[in-house]
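Next up: the structures, one after another.
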Structure I
Amino acid sequence: MSWFTNLFRGKKLQETTRLQEGKKTGATPSEQYALSLTTAELRGIISGNQMPDPPRGYSEKISIPKAVAEWALPFVEKIESADHLANSGKIDMAFAIYVAVIKSGVRCGIAAMSASFCCFHQDKWDLALKYIKMAEEYDPTSTRIQENVKYIVSECAKRNVYEAAKTTSKEKVESGRVRLVEKKKLPGMLIGHDTYEAYQADTAEDAKAFLNGRNIVEQQYYVIVETPEGIFGKDKAGFYTPSKNWRGDDWNRY
């Protein structure tokens, strides 16, 4: 049967050649599905046990031939070892394993998705986008991957906006348009201490642009900017409007 006949029977030439050569790359639904199973589930299929329930991201079972399960098993073992490293905080080592699976010629959506999260948690946003898009290309049917594509794309967009705001904030200080007046730590109203950074700015616009670039992660930490147009504040919860006497009676005691 010619390649032309195969093509018009709905089989791509590349797919036919790959199957004839006995090589698997994760390009078929059953191969991609097998790569989403656990090692225990794959060993069960190899042993002739009942097909396991669909993994996360799939709504229906896909029949996995024993040969496909045997092919997928070593790759899933590597992915699970990388998952363990990532959960232990060894993100660089985990990333190297995920990428090694992909570079071996396996179109593994799970490996690409996991590599994306490694990059994301290290603030390597361009790489995070690269690998999550790769995951979507490899396994377009997985709802788990689709959900994470939306998350990574959305979060990277937010962080890019924040990085731009952080640069603007720094420029406001360097230009003198926003000026640090004092920094003070006072006893907290209920527990611990309250820390304040007090600034002055020429305009409300300068104050807001400066505060946009401040990422406050500590509890009881307040950044306040006084301007001729009003007072603007930000803490861990976000923006707020301080009262005119926000310093309080104890300010000058400490």
Structure II
Amino acid sequence: MKKIFLVCVSLICLNISAADMSQKYESIKSWMIENVEIGTRIEHFQLKKDSSSSFIGSVDTLEEEQDYNPTRILVDIYLGEYSYNEYDIDYGIELTWTKMEVATVTSSDGHNDSTLELSGPVLSFYGKYKNNSKFTPYAGIGLVYFNHVWTKKGWWHYGFPMVEGEPVDQRYNDWRASGSPSWPNGGYTRTFELEESWGWLLSLGSTFSFSQNIAADFYFRYTSVDVDNTYSLAHYGEVDREEKNTFPLSSFLFGVGVRYKFS
């Protein structure tokens, strides 16, 4: 009898638990339908300005390398509404991902020493102006965190000389073809160590509604960020020289995309 009682109690608890979980799921689902919007963008960026001064050695120019894959996923979360006179503003937060690739270039002959890839999450607070047209303008302010990947050219890292009349990487390719014996050029190596960076941003944009759920997205963003780095020169693994530098990577970004609203 006691066992039967315990089994019944267990079944009742399981039933209550299942019902409770189902209720929580429906509650979360309802909240997402009412408050969450998702989308993706294609982005094009332009650095604020090219520097005419030398960053290090012959590197005096930073050039944009665009990536037009539609992988800049965004999530908008509606938080509330603010009314002032006849103006109604929806406000909330946007979470997205951004990416920039920048080549370090010597302008005198155009050769590329390395590529910097910056990527990271973007968090912004936005306001949308509600109106009766298909266009919904919005503005935002926020923060971006950049992680960095530095892809160096082998000939630059090992300090192979550039010889007039030869491709810039000819000596490096010859060394690789010979089996890459240890410590070429007297053990010469040079490298950049990049520091992780925070930046701030301002954004403007507008959506254009095709239906209740689907809208085109037109987006502009200014991002202010500098990337500090340490340049080091070494011979046989022993560092002979270190120098602090900064890559100014503030940029203007233009994006176009599509959004989906659940409600």
Structure III
Amino acid sequence: MRISIKKVMSEAASFYRSNFNYIVKISLIICALQAFFLLRIPISPSPSVIVLIVILIVIWSTMVLVFWPKLILAILIIINSLLDGVKITLAEAYRQAKGKYWIVLSRYLIIGVIMFVPVLIIFLMRLPYPGAIGNIITWPILSAFYVLNPIIALEQKTTNYFSKALQKIKGNFVTALKLHFLTTTSLAIAYAVLSNVFGGRTTATVIVEIFYTLISVVVYPFAASKVVIVYRKLSRDTQSVSPGNNFTETSQ
């Protein structure tokens, strides 16, 4: 079926307004794990400061590795349940993501490599705004797998998540391209450009990053709502979306 951008945006906006307080609170938890990059290392740090920074990096890295992958799935599960008229807690959604930890972690590692390679090439070529150009290059790739996360979060475990995502978006790639740009890609490009412009000014850079984090708290759940709505529309004919979802008893 063909997906209408106007309908998706309208439904996502309506859902977002109705559930704003709840899903933004959850988004705040997820985005808080990304806020560590606000830390700025002094030009000539003392040994005690270096030790503190190392400790903070270890704590942050551990928290991200342990909690972040399943939290990404949890917010999709919560949104899907709310669309079914059922309100569940973050703890319940997190439990429903059981058995999906390594799947979603590997997904982000693969996507991370895909995104890193062009940025590295652009950086080595000394082109301006490598982060922004890298986001533009990877935008079509991420759009092709637009519904990958909902498939991982809301369907039974399988071995062909990537092929299923490609198959579902078939015929709606341009729509996914536009939907992805309207929130996720445009925000990433804006952040990359501003970071490059103010890269040599510590105070300005921190301000940019603070604003980026705060905006992400608001934008991220809206973008996630769009993805779930698109997934449900594409899955409607096969009845692959069911109330309460997630299901496997496989351990993490």
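Values in this text are rule-based calculations from the coordinates and carry no lab data. Keep in mind that what you see is a predicted model, and the values were worked out from it rather than measured. Cβ atoms are built from the backbone, for glycine too; each structure is taken alone.
Structure values in brief
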{"read-out": "Relative contact order in percent (Cα under 8 Å, 6 or more apart) - highest-scoring structure of I, II, III", "value": "III"}
{"read-out": "Answer label among I, II, III for the case where mean count of other Cβ atoms within 10 Å over residues 77-84, calculated from the coordinates, equals 16.8", "value": "I"}
{"read-out": "Structure (I, II, III) behind the derived value 51, 29, 16 of semi-axes √(5λ) of the Cα gyration tensor in Å", "value": "II"}
{"read-out": "Identity of the structure behind -24000 (criterion: helix-only ellipticity at 222 nm (-39500 (n - 2.57) for each DSSP H run of 4 or more, over all residues; to 500), calculated), options I, II, III", "value": "III"}
{"read-out": "Read-out Kirkwood radius over Cα pairs in Å, for residues 133-172 alone, computed value 10.8, structure in I, II, III", "value": "III"}
